[in-house]
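Scrolling down, you'll hit the structures one after another.
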Structure P
Amino acid sequence: MAVMMENRIELLCSIVALSKIGATAGLINTGLTGRPLAHCIDVIDSVKCVVGEELLPAVNAIKNTLTLADADYLWVSDRAKGGDCPDWTTHFCRLSASLASDNLPETEDIRGAEIALYVFTSGTTGLPKPAIVYQRKILSAHPPYSKVGWHADATDRMYICLPLYHITGFLLGACTCFYTGASIFLRRRFSASQFWPEVQLYRTSLFVYVGELCRYLALQPRCAEEQNNPLKTMLGNGLRPDIWDQFRGRFAVQRITEIYGASESNVSFLNILNKDYTIGTGSTVVRLVAYDVDREEMVTDQDGQPIEVARGEAGLMLSQIDNKYKFDGYKNRQDSAAKILTDLVKPGDRWFNTGDIIRQIDVGFAMGLPHYQFVDRVGDTFRWRAENVSTNEVGEILNAYPQIEISNVYGVEIAGAEGRAGMAAITLVPGQALDLEALSGYIDQHLAPFARPIFIRIQPQQETTGTFKLFKGQLRKEAYNVDEIQQPLYVRPPNGADYQPLSVYFYQQIIAGKAGY
């Protein structure tokens, strides 16, 4: 069943209720519209769609492309809006109130091997893919994250402002509270200016984060509420070393538990020793192998086997799949198979290709607990605004624009910003002149805010490999450097309505970290 709602108690109740009766909740990104939204609802074989009043317009716009009947859309009122339930939907709260409150027989026989959630992740091959999260994965995650990671108990209060359709917000945040008895302060969306006043007001001691949120907080002017704040532990991923220092020093957070993992992955790390700048350690067997970023492939020896990097060097991380550390993968078996490598160490062995560049560091090595650092992502996915962006998905949407013949999408760094910003090198249909205003409107209509390219570069033609794969390496190196690029360059300023030519002045502002990204 698809579930699409902003952060509120009704969303948590819906997910837990579905889990209790053994149904699978497909957690839909609230920023999706159009084709990606229709795909996500359809690909998980939804028989119903729970949709909040605040997001009904997006669903209404695509419902005619789906097979669900009108009555299959379960409408959940939003007290912030106070609208009426449309005639074509089912009023979920009224329907629930008319049903018996006794537990159904199914609640007595929910097994660990049943699918609890579908969590969508942007992969390397187009539209979002539903990763499988089994009941056993949720149950097995509670003790280590709650006790060893958070050090949480029933006296704690957790500040949750991450969207609950993310595994970080739901599994590491809300589920920790379910397990320990800690209470939740649930915010519909993040506000940097309100964060510290609310931490003080509600005396929250725990904070589940992604690095992008922490960067925003570090950029805020100092305020009285950040002093002597009650936060004792924060747990999440993507915290940059310079921002790490601010949370240690300026905000005086005692425990920073950086983690590593993914919805579909069989490998996870946890910074159990509270060391700086590390994603911690784990028990899964991993190999770090040499990776050629420009050619976007592993470096192999004369026998075609991946070459392991030396300790301290960055390499592509592969994690061993066995009976204990299973690879749950995606709903689509072909998507899962594409992430598995075989026969690397001995015949018949299987390894999950994480797609991440990792480095082993010296912290904890003497104790037999090798620690690791996250370095970067590879391939056709980059991370921006705490979201994974599929370059192929963005490229497909850009290619459908009438003036664009072909596009090549990749991520580029912006000084002071977490992750990579989207950039598209586009080749126009012969004889076409780019209409920037119309293109801006098209992109806003078809792409979520985090997936919209910040930079656009026009190229006369695209360079490809012998198998017609687009080259990205040189484009990433040149990025948006106005001194190196002779073709037209355009930029979407923060909060800007349209793309505009990238001037030397604004370029200097960007590389100085003063452009507002």
Structure Q
Amino acid sequence: MWVVELIQLKVVLLKTELGESRVVMSPSDAQELGAAFESRVKISSLDGKGAIALLSISESEEFIRKGEIGLFQEVAELLGVKEGSIVQVELAKPSRSSATIKKKIFGAKLSKDEIYSLVRDIYEGVVSKVELAAFVTALQFHGADMDEIEYLTRAMAEVGTMLDFGDALIVDKHGIGGVPGASKDALLIVPIVAAAGLMIPKTSTRAILSPSGTVDTMEVLAPIDLSSDEIIEITRRIGGVITWTRSANLSPVDAILIERVEHPLSIDPESLIYASIMSKKYAAGVKRMVLDIPTGPESKVETMKDARRIARNMITLGDRLGIRVEAAISYGGQPIGEFIGPALEAREALTTLITGGKGVGSLVEKAVALAGILLELGGIAPIGEGSNLARDILTSKKAYDKMRQIIEAQGGNPDIKPEDIEVGSYREVVRAPMKGYVTAVSNRAITRIARAAGAPKDKGAGVRVFGKRGDRVEPGDPLLEIYSSSESRLQAALELTRGLEPVKVEGMILEIHREHLIRF
């Protein structure tokens, strides 16, 4: 039998947003209630409004005194209370989510109801960081079957906003990531596809571990914090947007798991990759989708075997959700284009659009190929002809005209030119030490250097890669140029460069062996 111990406390407003439901009590009041750190407590206002929150205990009675309770902004808004209000506090009943997480820790399969309940609790902020970490770690070690992944995907989408485009055919492109410079291809793909007459509301998260995400790059050209209504209106009117999932509350639990667990622990369970991608597409009303899986050394997916497995699983999951998915396994062995970092990539994408596709081959060819698949999926082009139509739209500058419309609709300046985009004022060129050929460009090293320079937070920071695999270089030829808005961060990036060998240059002779058996 659940015994309720109830106490009354006076509200102290803590004017901070935590992103979770949390309150603070004094040690003595917590002891009286029988509560400990991270206990779930129920708080009720005198007019009957209630909320469940996680408990923190003040180290000192000077911060939160006996008889007081500190309410962070999220809880105060739910209760509608003000400074000095009286609330009733009691221990909440044991959470079903705790039992669900323990079940997964031991490798058991979770039911639909268990997953939906857990996702709802995560969204409401009453699952502790320790429990979140335990759940994600359990997925990393035990995985999840396709039933669980489908339930998780649907629950993550449905707990947030679901965009409703009616019967309109909505298409989208998503990349697995892991290759620097890849964030800018959407800035070509979206206007190409929209100019062809399809509707493509491109939603994306900010970069977590990469030098730039799609919205980090787009933000250089226009605001990306669109509401769900704005996404629908602009997409219907213009044909496409490039926007942030968080501002529209699309799959909000995905951001919680990434920011609180996956990023700090540097783990990315495959089952969560599927649910993360597809929950956002399902929430956005997407019906046709191309999935880009870059594959190669130092990309997220290093082998063709893994890439094919991911492709099969994503196609299967898409079928379950009513989304037709086609997967393109692309070359991911070195950066896409020349530039890495938000402003640098925005410059490169805009230059490519303005010149009708006269850009770096790796960027243009990839964007045209992926856009072509979407044109075929959307019935605009016959199978095998999509890339030709996509190229025509790019070279005719119809894609640039459409991008100008998208930028203006999102609140940016449609007349912006590449030279108007500010990049880091502190720069340093790294040069070839010898004559030879570029034999490798390290994705991981380039990423680390760009982030050390300040990307993506510093929009002007990043790296220009001059030499790609197979290029011939002479002593003193530029290999990299590093950009930063901070002299100290530039020096940190240069120091990192010296130890990483981001661009490997070798002569035609790789080794000489001169060991001989000496005879007397």
Structure R
Amino acid sequence: MKTPACCSRRDFIRQTAAAAIALPAATSVTRAQAAERAAAMDIGSRRELFVDDFLIERLAGKAELRLHHPEPREIALVHDAPWEGSGSGYHSVFQDGKLYRMYYKAWQLDVQPPGTVKTNSHPLYCCYAESDDGIRWRKPELGLFEFKGSKKNNIAMAPGRIGEANPDPGHPAVFKDGNPDAPADARYKAIVRSEKPHGVLAFKSPDGIHWTPMSGKPVITEGAFDSQNLAFWDPMRGEYRAYWRIFTAGVANGTTWKPSGVRAIRTATSKDFLNWGPHADLKYVDSPPEHLYTNQIKPYPRAPHIFIGFPTRYTERGWSDSMRSLPELQNREWRAKASLRYGTAITEGLLMASRDGVTFKRWNEGFLRPGIEREGTWNYGHQYIAWHLVETKSALEGAPDELSLYAVESYWTGNSSALRRYTLRLDGFVSVNAPMSGGELVTRPLTFKGGKLMMNFATSAAGDVRVEIQSAAGKPLDHYTLDDCPPIFGDAIERVVTWKNGGDVSALAGQPVRLRFVLRDADLFAIQFC
């Protein structure tokens, strides 16, 4: 029984299990084959990343999963306009055709001696920037809202009562709606916090510039929402999904929220962006409770069945010799006098991934660390990663595209914050890594669709990767043994795996198999049958 292209893994397992039960006793081999097929994971022709252990049966030798870190690049944008300021952040970034779009909170926070944090120099706005390459950004004059007598600014949303709600445009999350049934006037959507009544509001736009509310009251009300709350269209499951900030012991009381416990994340789904289904709090495979400020979750475009998130970890370290050795001590002391955590908390970006949107593998090590000490770093508000990443051209001539992500620095210092661009290889979040002494990965039984096996991998000049295809029981298959596979070396986003008889694996499509990768001084980032 071959897996139809439109057949889900669940349906396929059900069908093959039923077929096995219906077989007569005399066909025990066929029964065993059907059972193997039912137990195998159907990955079709999807790209699979090693951001979790979904594919992994075992790692042997010195092979391990290794977290990789983004490389810092240039400052992409400085929030130094009079209507922006040092409290600017909560960026949303996405590619829209040939244009890259960015939306963000514009706010000024003045930190003054002997410990005053002044927050009312101007209202909170949602501002807009754009780019032709994701590297050089501009702030277009939108002419929509007046600031100190002039509409020459890039303000896209401003405060103003809407129906029952009082939207806070300083907590925006904006996306282009991939729902094929979305009407023309709602091709772009946004989630914006509402303070009174408490919750988040749904907005729509035909062009990403002119915004109107979809409802005069909050569409989600159970949560804290004092962070960047977001929602998006999930193309694999055909539904909208939202993520927002909660406190694990927070209690809603009318139109207010009393925070308590740990800062955490909640999710729900919707078919129409207005009515949201049962709520679920995120679960983690092997991570302790930690304060998570943002979540930055979205389907990874190159493997949209996988949710990738970049939550902000918030850690209160208190005063110590190390804390006093960090940059901008005077500013830190002023902030701490207003509230201890303002001066002694530190933030950084994490990485997490999920297959169902609720249970996540969260890497406990820092993904985007504060980095080398310099002004504007190692403080509360540093390394908030923008929602989400985009593909951009490499600075190396002839090299493949790379991933760009953006993170905040210089938060609450001076009159502006800044947004720095970072880069990562495509699919390059986590690799199966082995040193020169060697290691190997063996996958769980799987079925696939396609005629070639592609690898995203990197080796040293002396290192290599070899691949063996086995039966579901672990027996090497003729013509696809380790000895049949010449050492593969190089550094490529897509390389076809070949054996002595070539790289055609179409004869194995639909059959339960295991893949065995033997690595020496090498990283394996992703695989795909195509």
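We did not get these values from a lab; they are worked out from the coordinates using the rules stated. Everything quoted here is computed from the prediction, not taken from an experiment. Cβ atoms are built from the backbone, for glycine too; each structure is taken alone.
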_Structure with the greatest value (metric distance in nm of label points 7 Å out along Cα→Cβ at positions 61 and 301, set P, Q, R)_ = Q
*Identity of the structure behind 13 (criterion: relative contact order in percent (Cα under 8 Å, 6 or more apart), calculated), options P, Q, R*: Q
_Given -2500 as the derived value for helix-only ellipticity at 222 nm (-39500 (n - 2.57) for each DSSP H run of 4 or more, over all residues; to 500), which of the supplied structures P, Q, R does it correspond to?_
R
*Tell me which of P, Q, R gives 19.0 when you compute mean count of other Cβ atoms within 10 Å over residues 173-180.*
R
